[in-house]
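No lab work stands behind these numbers, since they all come straight from the coordinates. Just so it is clear, the model here is predicted, and its values are computed rather than measured. Cβ atoms are built from the backbone, for glycine too; each structure is taken alone.
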Structure I
Amino acid sequence: MDIRRIPLWESRNATYMSNNLVRALIEDQGEVAIELSARCVQGGYVNALSLPYFRGRGIGVLSDQNADWWKSRQSFYQAGGIYITFPSKDEDSILTSNTYWMVRRYGSDGESGGLWRLSEMKSRQEHNRYHATKVDMLLSDHPVLYTLVRLVNTGDEDLTYNAGVHTMLSPPFLESGCFINTVPATFSAYSPNFREVAFNRLRSGVHFNDLRHAPSINGMPLDASYIPGATGSYDYLAGEVAHGEELGWISVINPRLQMVYMVLFPTPSSRFDDSVMKCPDIDIAMNLLGRMDSPWALYEGGTPQVFSLTLGHGRLDHHGAFQSPTSYVLKPGQWIDLVSAQAFASYDNPRISSGFYSLEKEPGALVLKRTKSYALIPCDYTFSSLRTLAEKLMRKNQE
């Protein structure tokens, strides 16, 4: 078990956390986790998270001499990894993802035996006043990074918001032959009118329930769960979690490395009280060398340079594609906790490389099952250890 502060580029610093199963590196700027690595069956550590070639290393995009190339957008300047979006994606406002966070304390917890990190940021912007406090945790025997963010409306007017956690994956973990599984959900692809102009494989505006049988633009069913390689396409899928599913999840399996990456979150059918954000929406962005705008390409219309897959969940703006709201409101003084977990581990049974048919809960673990074969991921899918620790740390932080 190891936790320490380390310097990165210029004045940018980060916190390193390791429990000998996974290693995490969380940067102060934007609270972006730029590493979540685990050991593969071949023996080496693999970082699943994306660090695109264009990721800036200065203080911020507006202080960079080449700001126009990033279109002066901080989200491009520090793109990649795991990041939180709140209360919107409007970069003219102060967001959780485009500002500097202060790391208040870090250490180990005697009760759970875990490592923790406490950070916070504040927005005093007019009509956009809020306070975010974040706790990251590693338990000693879980290959999982747990995160809780408490979001408080500190203004005197209603705060309209969307909120989400997004995870950008790329090589060496992401490669041709990987495939995606998700909690049962209804999906719909967006047209380029809602996203950046790009070539799409999937037909927009059509609802479907199985990624393996997605509607394509040529009219034939397409397996959107399979990562085919460099198709030169970019597709953005939004999804609404099916009613009755208590645990939300999205997984990516790399059969060659025998590794699985999994995102976990509470859904509207979960048994948490209203202080925990119940996430009805997921999204998946498949950039298979399909973004031809800078900085994804070296110039507008140029050859794409980034191969990535972004997994998201939260209370997202789905542009009216589903029944869940497209935005939410925090009343003055009201707060809510956004909780999530990111698991990354190898598995011994190569049969799981052909996919699993069910995800089952056992005490302290999730089991990926394929007929008589299975892979076990130790984790606290109830988030109880995380919530208990967060309450204790936040109470001490206020004293």
Structure II
Amino acid sequence: MTNCEKKTLKLHLIFSFFNGSSMGVTTSLYEVIARRALGASAFQITLLVMGLPVAWLLSSIFTGAMQTQKSYRPSLIAAGILRIAAMAGMFWVRSPWQYLVLMILFLLPLGIINPAQNFILARNYPDERRGAWFGIATSVMNGMSLITAISGGALLDINEQWFRWIYFLVGILGGITSFVLAAIPVPQRKKLEQWENPVKKIVSIFKTDKKFWIFERNFFIYGFGFLLLSPVIPLFMVDALQMSYKEISFARGVLGMLGIIVFSPFTGKILDKHNPFTYASKIFALLALFPIMLLGGNIFGKFAVYAAYICYSLAMAGITIVWNLGTIFFAEPDYEATYQSVHITMTGLRGLIAPVFGFVAMHFLGYPAAFGLSFSLFLLASFMMKSAAKKSMMEPS
């Protein structure tokens, strides 16, 4: 292991520690806080869950601007400062709309952080160990998410208005996350002479790299099924099942992360030895069980939800790896961040559309329709990934 790889791994683990600490409460309870502490409507919840997709959608613009600079560090430092300022503003929040704006501001820098991380890991980690190191870092991140989700849920059950102080701490931890990533040694890369139109760049990449287009098309179908559940699940838990903060944080923050913590190092090693088509096909098929098991909550109550999140965490141990590292299989040197920005921009695009479909299906047809649609899309994406693996002759399946 080279000195650069050792230093990168050390700082990557520190980055993951703070990233998990900052995202535990955010990912498991932020919609629930809006609903219970601020009385957000179903429509406002739908807009709220579209905050992260907005960050993803703008990622190509952010990355294009970063590619014209000598270093990503100034952008990462600015991102950290914005995250701290956004969460400090929670002390003045009195309405769901104010909460929504600040949450979006906190999430926006992820459109900078994720592509920068991809470039650093692609260049500083060798191919044969990248998945393994990322898997270990993912376990650290989700371990801290688990701890903060439990702690946050317990504190909010005592007094849900404490979310302001909790989020202030989240903002500081999120800022440190960005600063640590900026401290990782960055290899020399090709600097773009001028900013490129992100739409034209995406179209150009898809035209010239057909395998990447097929991967993204199939991932879009999976992601649509995943993100259409984003406004459905919190409302199902709060309104239909009457679950408490502690119960929801246990399901989403503990059981939903347990498999990721335990199995990510192993799933990372598996990706090191396989192509992303075959890998994603199997993971999508496993995740298809999640919405069906959730729907069982109508019959078996919260225990069906707990079982669903165990299944979810097992599948996400693989999806987290392929979502973050899959694009590296296709990207040419110096274009790792660009390919990842395309990937997460597509995530943002479906994230702006899918929650609306989920909301409409839930509102007009009920929870079974929304969960059933998600199940069907997961299976379709799995089949198409498997078919792509066979046609590309990349790996026998």
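Things to note:
- Read-out distance in nm of label points 7 Å out along Cα→Cβ at positions 74 and 90, computed value 1.6, structure in I, II: I
- Structure (I, II) behind the derived value 1.00 of FRET efficiency 1/(1 + (r/R0)^6) of positions 2 and 18 (r between Cβ atoms, R0 = 25 Å, to 0.05): I
- With distance in nm of label points 7 Å out along Cα→Cβ at positions 114 and 186 derived as 3.4, matching label from I, II: I
- Origin of the derived value 138 (volume of the Cα convex hull per residue in Å³; candidates I, II): I
- Value -26000, calculated as helix-only ellipticity at 222 nm (-39500 (n - 2.57) for each DSSP H run of 4 or more, over all residues; to 500), assigned to which of I, II: II
- Relative contact order in percent (Cα under 8 Å, 6 or more apart) derived as 16 - corresponding label from I, II: I
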